[in-house]
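Below you'll find the structures, each written out as structure tokens.
Bear in mind that the values in this text are calculations on the coordinates, not laboratory data. No experiment lies behind these values; they were computed from the predicted model shown. Cβ atoms are built from the backbone, for glycine too; each structure is taken alone.
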Structure 1
Amino acid sequence: MTTLDAYPTSYLLDTEQHALILSWSDGHESLHPYELLRRSCPCALCAGEGDFPGQMTPERMLSADECDLYEIKPIGRYGLSPVWGDGHHTGIFTYEKLRAACQCGECRTERSQRRA
């Protein structure tokens, strides 16, 4: 099974680590820190659209509510939509994007080796 064929089978909102942990159909477990996930929100408001820049800039300070992941909603067979403590819920993260953004040690090492 390739990474693109994998799909999440379960998730855990880990309040101690402040991270979303996804279990995948191929056995991988991915780690997504809440703040990093929020900063990478793909919605038009956060990421921008067309000629309009997004509001989620690297220098922007985020509130505790903006980084508090409240719930995850499945979107069809291709993605998940986080619901944040401040009510934001319009970002749809595709499975492919989530898997590529995994912050576990194994995935971070693999990405750095590909860049070298």
Structure 2
Amino acid sequence: MLLKINGIAIAAYPKEFSVTTMDLDDGDSSVRASDGTLTRDRIAVKTQIDLSWGVLKWAEISSILKAMESIFFDFYYPDPVIGGYTTKKFYVGNRPAPVAVDNGVDLLWSGLKVTLTQQ
């Protein structure tokens, strides 16, 4: 699997990678009638990607996080809907990065998780 941020391969591949296709509905015009029938106004279909890593060296986690510093960035990934690789513009949410252990030479980080949401 090939993953790139702004055209550059990521420093370390995630242990988990999950693509979710999301429908975005208009909150005002998507309503249920008294009989339970839904009137739905879908305004967009977007992609959300969850990634998580195991143990990362300091240089690896730093490279991954720095690649996602911009408000928006291009992400190249395999898309199950398209049936191939594609590039879309994403933003990243919270980025928890617990410390695993200080091995005396370097800090090792474990459990970095990010959620990317298509712009």
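Side notes on the structure shown:
- A value of 1.11 for Rg/Rh (Cα atoms, Kirkwood Rh), calculated from one of 1, 2, originates in structure 2.
- Test item: distance in nm of label points 7 Å out along Cα→Cβ at positions 24 and 48 calculated as 1.2, pick one of 1, 2: 2
- Each of structures 1, 2 was scored by mean count of other Cβ atoms within 10 Å over residues 32-39; the highest score is held by 1.
- Distance in nm of label points 7 Å out along Cα→Cβ at positions 16 and 104 - structure with the largest value, from 1, 2: 2
- Ranking 1, 2 by FRET efficiency 1/(1 + (r/R0)^6) of positions 40 and 64 (r between Cβ atoms, R0 = 35 Å, to 0.05), the structure that comes out highest: 1
- Which entry (1, 2) yields the derived value -2500 for helix-only ellipticity at 222 nm (-39500 (n - 2.57) for each DSSP H run of 4 or more, over all residues; to 500): 2
- Calculated for structures 1, 2, distance in nm of label points 7 Å out along Cα→Cβ at positions 56 and 72 is largest in 2.
- Ranked by relative contact order in percent (Cα under 8 Å, 6 or more apart), structures 1, 2 are led by 2, which has the greatest value.
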